[in-house]
Structure 1
Amino acid sequence: MVRRPYIIGLREEYQRDEELKLAHHAARVEAAIESGQAARSALVASWRRSSRLHQLDPAGTRPPQRLTEAEFQQARERIAPLLRAAQASMDRLYQAVGAAGCCVLLANHDGIPLERRGHAADDSTFEEWGLWTGAIWNEEHEGTNGIGTCLIEQRVLTIDREQHFFTRNTLLSCTAAPIYDEHARLVGVLDVSSCRADRTDAFASLIALAAGEAARRIEAELFRNAFANARIVLTPPTEANGGGLLAIDSDDLVIGATRSARLALGIPPDRALRPVPAAD
């Protein structure tokens, strides 16, 4: 009983520290938005979308929303080909980063993780923070974050700790890479997240490289599965993009091309691909 006032005092001090942290981060985000940096900074542009477009408050403490079990299973069924194509690459990526306290997530085009790899010792922490399958991590709900912002910007990126919009997410470091299907449509995001404070910039760069390569392997597997009866040809790599894949049928017509192949050949990714002779 003698120690009880001391314990209460510690709790009150902790609560004050948390309130100050919330206020400081929120003020920093708002100051950056008001400064007009959004025109020059992709990060501040994302903060601005989160605040002005989606009407989110960086000091908000509501945890990420989650799908019901029925909604979760339906979402998995809708991307079944992607889930099948991603298994081996997710396993390989997790083997590379799991020992460093990272988890690997595959999210659909709505920003909802539907497949996950993680160490059991870290599971409770990630689940408590909402970085779990069935949680909604698009920018509309969670503001600036690896998965949601990757879906908007469609590039490999890292949202590190205080770059997140919500203060409650600032203990996370998230690296995400977009995944495109056989028709060059954005179909999902591969994310590597860490809850450890000792992650260095050099390690983050290696994770970004590994995540990007894993995403390309998933795309290649998805493409081969979609054109299982076609001959698959690799296009030469360019300075801007690695080699892409073409699907050629028995009549020697190109009937499919990955996004990387389209970019290398000057074909707009959003244009429907008409069969053309492979010789062309």
Structure 2
Amino acid sequence: MRRRQFLQSLAVGAVSLSATSSLFARAPHSKSLGLQLFSVRDYVAKDLEGTLERLAKIGYKKLEIYGYDGKFFGKTTAEFKRILDNTGMKVISSHHTTGIAMKMKGTLTDGWDKAVEDIHSLGAKYMACAFLFPQERTAENYAKLPDLLNKSGEKSKKAGIQFAYHNHDFEFEKYKDTLVYDYLVNSTQANLVKMEMDLYWISKAGHDPVAYFDKYPGRFPLWHVKDMEAGTGDITNVGGGVINFDKIFAARKKAGLEQWFVEQDVSKGDMFESIKKSYDYLIKKPYV
């Protein structure tokens, strides 16, 4: 082959390769979404590694985990790491309870230092208070809660982990002269306690997430993304309900968003089909 022909063939090949690379760069499977693993808890209980493999095939590669009690789903830290490596999964965040009403290890009041150490060893960036049990939703407990959240955040921050508080709808009930949610935001240190905004639960409570982003800018680095079914108000797959995600994501910079997770607490059909629908809906969005 002559030199000119050779160079021409290289040029054509380069153009072809560039076009192919561009196509792959835009392909949905080149992106990865995060999932709160609680969505598939029934499957996790039966086959952890197999469940993670199924999630990876859909395209979920980032996880927010739950249920740490000194072990990860009955696995040692080393065992869990191997499963993560085998499935190509990365833990970004972990949910924990206070330990006040439900006594167990790995909570804010029992074994928190060890929890921080183990979550840090996974390379996670966040830990969050997931839920307050009904018996914890008292005036007496609310008075003490900011201090507990601040101290938990102070300890996690020393390990390079940002602490956050995840909401449901009960935080939008009245407490003193405000709402529980606003009380928690205003009574905790912004650098120690961020908020993980659950877009479904705040909407279910009749409040606008964007209004809260405007009110407390930069306080919401984490979101739970899930939808609300028209009429019933039930949880449904993302894109299958009435929540305006385009409007909410347009305010992500004001919120201080860094990471978000698809979550579906319950499904009226097959859960894997539901979270696949959520993936297919979201992966086409410009903010993914």
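With Kirkwood radius over Cα pairs in Å, for residues 169-232 alone coming out at 13.2, pick the structure among 1, 2 it was computed from.
Numbers: 1: 13.2; 2: 12.5.
Structure of origin is 1.
Tell me which of 1, 2 gives 3, 12, 18, 19, 19, 17, 10, 4 when you compute P(r) over Cα pairs in 5 Å bins from 0, in percent, for residues 49-128 alone. Write out the running numbers ahead of the final one.
Numbers: 1: 3, 12, 18, 19, 19, 17, 10, 4; 2: 3, 16, 26, 25, 15, 9, 4, 1.
Value 3, 12, 18, 19, 19, 17, 10, 4 for P(r) over Cα pairs in 5 Å bins from 0, in percent, for residues 49-128 alone corresponds to 1 out of 1, 2.
Work out which structure the value 11.3 belongs to, where Kirkwood radius over Cα pairs in Å, for residues 217-264 alone was derived from one of 1, 2. Intermediate results must be reported in sequence, preceding the final value.
Working: 1: 10.7; 2: 11.3.
Source structure for this number: 2.
Can you tell which of 1, 2 yields 0.30 when FRET efficiency 1/(1 + (r/R0)^6) of positions 81 and 177 (r between Cβ atoms, R0 = 41 Å, to 0.05) is derived from it?
Working: 1: 1.00; 2: 0.30.
For FRET efficiency 1/(1 + (r/R0)^6) of positions 81 and 177 (r between Cβ atoms, R0 = 41 Å, to 0.05), the value 0.30 is produced by structure 2.
Taken together, the values in this text are just the output of simple stated rules run on the coordinates, not laboratory data. Fair warning: this is a prediction, and the values are worked out from it, not measured in the lab. Cβ atoms are built from the backbone, for glycine too; each structure is taken alone.
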